[in-house]
Structure 1
């Protein structure tokens, strides 16, 4: 791997390093990838598996030396509107203030190229397109100045020079136009025919993204005209501004050689908090497989609409996870980092691509429903199971549940509901209380999923029998529960503890309290912040005791406010008046409260929990 970092001047070094921090994150990403590369080499992997370069480039450098940029044909359409234009414009104008920054960082560009001359824009087309339209707006403004007879000869030369430098030029051999930027199949005709040639802009017969390109051109032209005026010196002022601007706009450019390396870049950067989308990468691959001379434009349009509906339903950030869940519901387990490589290897024909798109379209609503317990699809007990999975933040069963939905939901609904309840109980025992390793659990869920999808498991009983392998038995569960500590400074843990205690309360008293209601609170018997009244407990023991489940109990919020961090004798009197049987029992059973009391109570709760969260696999 070759890393190129060229930073123009010390001021930009600090600008990148401290103002944005992106270069640091990228360096850490590439450092990690270099380590992975050497591990791969030891295993015999080829160098091409990690072939990408990075460099910091100004806008002038990007468009120089005969380089050209192309938005892949099935990449998303231009979508920026006035809000984004104005944000960019304010940043640009700020560069020319007396106290303005020396440069403006525009983030990452991810490009794909095999020859370092022609680049496909994998991520960043909205920014590059908008900057190109802004320069074209400036050229249109210069054309108007020429038409108005204002410094005609010089402004015509300026127009030609800017056009050649940043928009395109005539090939000196063939005299054919060589554009520096080509847009996707929905936008390029309008861009090349009207914007690049400075032809009169049509108002009718345009698609939505072409209307946005037209409006962007007019919007930036108005801003440039307002800034530079309409005088004999306006052309010189505009050209000076643009000539300075192209050196002030800076990108971090990552260049890859193929889609696999691009996907690796997405995964690496996303893992470090830089949100890039791999959705378009997958779309471009699938549609390139489908597209051929036999594919009618209407057919492609319908497929694109279907794709946008899927992504629109799930959201851009949820789509990759849905794709992995879908794939693992039909195939052997694929890790996130290998997903795109696996799909590209398996989906190589038009029929296979069509089938994948059809399945994604059919199952996207199912995935959305699995992530939304309030979806009308679910019965009350199914809703409760999904609520618990969300609360526990457990996603490993999703592929299996998707496969079971496809197989059993319509014809064996009762058994499907039983599987969902079992998964919730297993998640509580395995993930929340026993805190066991998830890789074996995920492996089993995946094995069940592809056996259900493939027909090896024909009946829900097959699934239940297989699930028994990851069901922690009572002895293991009670032992883990008896020692469990959940720090309620974390909001998720606090919600889980409330859920546990309110469920045990329901089991004991038969009363159904809403564990999420603000009318009730979670009382720490030994307070989180212990005053002198609790000094008899050694500080190290207090630390080990405060967040034990046995030290917590439900209490009416109004009563809790009265208690504060008082001594146990004061609290005990209030506990006796509580509506919660679980809390009254504390006052009735314990004359004093210390580490031994917490230990004893938690063992009692563990026994109750084992009875409550139980699966009888013999049913």
Structure 2
């Protein structure tokens, strides 16, 4: 074939600058950044499996939060230090920015903002995971290697779960459990992770060349599927089926795609009809959640407040199954319904726009090759969230939003230059402020736990020195019977010794001598709580607050007791008051965290 030489084209300096800005190939500055981001992702994927989960502190969640923060910090450093730095723009950037902004807005609109902070932290993690993944995966040179590492790490987690189910092998003993959860603390959350991992592995397997890599991926898939079966998470299997369906649907067009959608709709209606007479606990929760939403249709009952407001709308049948003082219904077991109850129609519309826009992008044949794996993983997690609280678990939220970012980052997003200095300082400063604010919220549970661990105990032994001090105080009180401070000091020492009767007598004396002092009333509440007389404890704490409303201890005490009795709304009100008085109070933050554990 005879090719004619192409006519030369002369470019002006302006044309060259334009081509440099619009060229979608990786920029030169992306090469060192790509290596750094690859190493960061490798560490993050390994930590996601190896770091164990633990209630309250959630070390696994802290690990992914630290990883997402490191990715964002790397992007900010790159933008600050490289004049030609580029932002890889994706189809979801505006939606995720609006989602993060809505978290801050709903937080400020909450009737008790301190009680909404854990949910704000989770929503900001979602945005951080997406932007960190979309920008970093657009810079890495071989994203498929990171996806292969994801699959291998998931296989390790699956193998450990299988050992948990069997109790170990040979001399290797592992605590045995019927429904294993590996290092994820809960079989439902572990199932969500496995669902996402299986789809990533399946796409890698289809895209891989025959040979050793294919055999390794096949082994990973087998381990993940076996562990998923042992975890027995119905929502995880629903998500896996949905992911497989979307994968097949993407490869159809026209009439075939329409027929597939109709078939799924008919199948879903058939399942609902078949189950019409079955009484589901989930159904009782969903029904009560809808009543809660109807009471606050536009903006919801408040961010992160579902478990506080829900008991007032729960049916007698649900309360009989799950007594309020024994069980906390902290989730709607349907993420979309929970978003609707907490943030109303406005919040749900904004949230649904994210997976809907992403699904439209995926089905539009724009996600190809390796990008299909993380895209299907994200969509499967969003599908499983119709039946499960998976996305309320920070690690599952991270996986869903990071997977969306990975898919978009691997799909060659459009590069846009950052603004020139000094205009660039505005987005950089805003990014640092948001990152600092999110870091404070994320670290709060760990700091609170450390604060509580460092506090000394209250009670003391009745040593000879203590008895002598009590005798001296009693002698002084007999000489000054109207001295309220002396009576309170004596009662306090009796209480520390657990001498409850004389402590009650002296605190009551102090309260009668100085009714304007709230301390004796608060301490009487403490004593009756220790004795198990909770009604009297509440009565004295409320009387104490009536004398002085800004008492930290009384609010904490009522928050704790109301929490233990299942009265979460009253508990949250007093804990919010405590955090208003002391924003870093560890006891209040730990109790708020326990409500959703």
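Supply the structure label, taken from 1, 2, corresponding to percent of Cα pairs over 49 Å apart with the calculated value 33.
Numbers: 1: 33; 2: 24.
For percent of Cα pairs over 49 Å apart, the value 33 is produced by structure 1.
Here distance in nm of label points 7 Å out along Cα→Cβ at positions 156 and 532 has been calculated and equals 9.5, so which of 1, 2 was it run on?
Working: 1: 9.5; 2: 4.9.
The structure behind it is 1.
Taking distance in nm of label points 7 Å out along Cα→Cβ at positions 100 and 236 for each of 1, 2, which is largest? Please report the intermediate quantities before stating the final value.
On the way: 1: 1.9; 2: 3.1.
When distance in nm of label points 7 Å out along Cα→Cβ at positions 100 and 236 is computed for each of 1, 2, structure 2 gives the biggest number.
Assuming 0.00 is FRET efficiency 1/(1 + (r/R0)^6) of positions 412 and 500 (r between Cβ atoms, R0 = 25 Å, to 0.05) as calculated from a single structure, say which of 1, 2 it is. Walk me through the numbers on the way to the answer.
Working: 1: 0.20; 2: 0.00.
Computed on structure 2.
I have -17000 for helix-only ellipticity at 222 nm (-39500 (n - 2.57) for each DSSP H run of 4 or more, over all residues; to 500), calculated from one of the structures 1, 2. Which structure is it? Show your work: numbers first, answer last.
Details: 1: -17000; 2: -23000.
It traces back to 1.
Can you spot which of 1, 2 the value 11 was calculated from, given it is relative contact order in percent (Cα under 8 Å, 6 or more apart)? Please list the in-between numbers first.
Numbers: 1: 11; 2: 18.
Corresponding structure: 1.
Given structures 1, 2, which gives the highest value for FRET efficiency 1/(1 + (r/R0)^6) of positions 108 and 492 (r between Cβ atoms, R0 = 30 Å, to 0.05)?
Details: 1: 0.40; 2: 0.15.
Top value of FRET efficiency 1/(1 + (r/R0)^6) of positions 108 and 492 (r between Cβ atoms, R0 = 30 Å, to 0.05), among 1, 2, belongs to structure 1.
No lab work stands behind these numbers, since they all come straight from the coordinates. As the structure is a prediction and not an experimental result, all values here were calculated from the model. Cβ atoms are built from the backbone, for glycine too; each structure is taken alone.
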